[in-house]
Structure I
Amino acid sequence: MGQPFVVQLPNRPGELSHLAKALCARGVNLIQIQGSTAGDLACALLYTDDDKATGDVLRGMGYSFTAGSTLIVEIEDNPCALGDLTDKLAEGGVTLKGCCVIGRREGLAEWSLSLDNEAKAREILGLPTVHSLVAAAS
């Protein structure tokens, strides 16, 4: 999956359609999208099949956005687990840009975390680095 884009949009009818059509015009396919609103603002967390073109479209449309990296983690499926995890990340200086549950099984919840520093998050959480994962697969 490509990098996540967290986009701030005006909360008005047709705004998401406007963005989707602009991506379509550049041949960019939306892989995953999650959104919410609060008052006059909307926020969309999106993944596409072309990070560079997505950034170009967002900049061209004047949207405020951040881009980062994604880390998939499994944590206990209980009321305190996400708070504990995000406390560790915050104490280590990692900014969480977005998150969502992508699966649950046998007392575990699988979360997709959009972060400003995946390598630092891996270090804080004691997870293998991307380089060690590639070496192990070789």
Structure II
Amino acid sequence: MIVNILRFSFKDETTEEQRAEVLAAMRRTATVDAASFSTVGQDLGDPAEGYTHAYCVGVKDLAALERYMYDPVHLEGDFGILPHLARLSAVRLSDDMNIELGGEIMQMHLKKVATYPQWGRLLDAIPDGGIPADA
């Protein structure tokens, strides 16, 4: 199982309606067929860290991760989500002890950036966002 946890906050100019749309898009993304489990909601960490919300998704393996990354719902969602984020941080974990797993995931991320350079630019525009936010 590969688990991706995203902590984020919204830009000040993002309206409550836009925030609700972003969270709805995240919930749609989190329920695509490749996802084994997911949750979207408030971040319960230290408010001083500046994160207000969190997204967590688990996928079975690398094949499921690739399907998840390129699912049309995920692709469409990211282009509506990322422009509204002020901060973004990711934590990834897995019960797969393959020491090459992190590198394999990074290669998948780099391939997606090459395929969708606008997506990569949107990620890079978010402080702490120059990270692979594929899950």
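Quick rundown of the values:
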quantity: Mean count of other Cβ atoms within 10 Å over residues 25-32 derived as 12.9 - corresponding label from I, II; calculated: I
quantity: Entry that produces 23 once relative contact order in percent (Cα under 8 Å, 6 or more apart) is calculated, selected from I, II; calculated: I
quantity: Label whose coordinates, when volume of the Cα convex hull per residue in Å³, for residues 17-64 alone is calculated, return 74 (choices I, II); calculated: I
quantity: Origin of the value -12500, where helix-only ellipticity at 222 nm (-39500 (n - 2.57) for each DSSP H run of 4 or more, over all residues; to 500) was derived from one of I, II; calculated: II
quantity: Comparison of I, II - label where Rg/Rh (Cα atoms, Kirkwood Rh) is highest; calculated: I
quantity: semi-axes √(5λ) of the Cα gyration tensor in Å, for residues 33-112 alone derived as 27, 14, 14 - corresponding label from I, II; calculated: I
quantity: FRET efficiency 1/(1 + (r/R0)^6) of positions 49 and 73 (r between Cβ atoms, R0 = 25 Å, to 0.05) - structure with the largest value, from I, II; calculated: I
quantity: Given -0.51, -1.03, -1.05 for log10 I(q)/I(0) by the Debye sum over Cα atoms at q = 0.15, 0.30, 0.32 Å⁻¹, for residues 81-120 alone, calculated: source structure among I, II; calculated: II
quantity: Distance in nm of label points 7 Å out along Cα→Cβ at positions 9 and 57 derived as 1.1 - corresponding label from I, II; calculated: I
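Each reported figure results from applying straightforward, stated rules to the coordinates on display, with no laboratory input. Not measured: the values here are computed from a predicted model. Cβ atoms are built from the backbone, for glycine too; each structure is taken alone.
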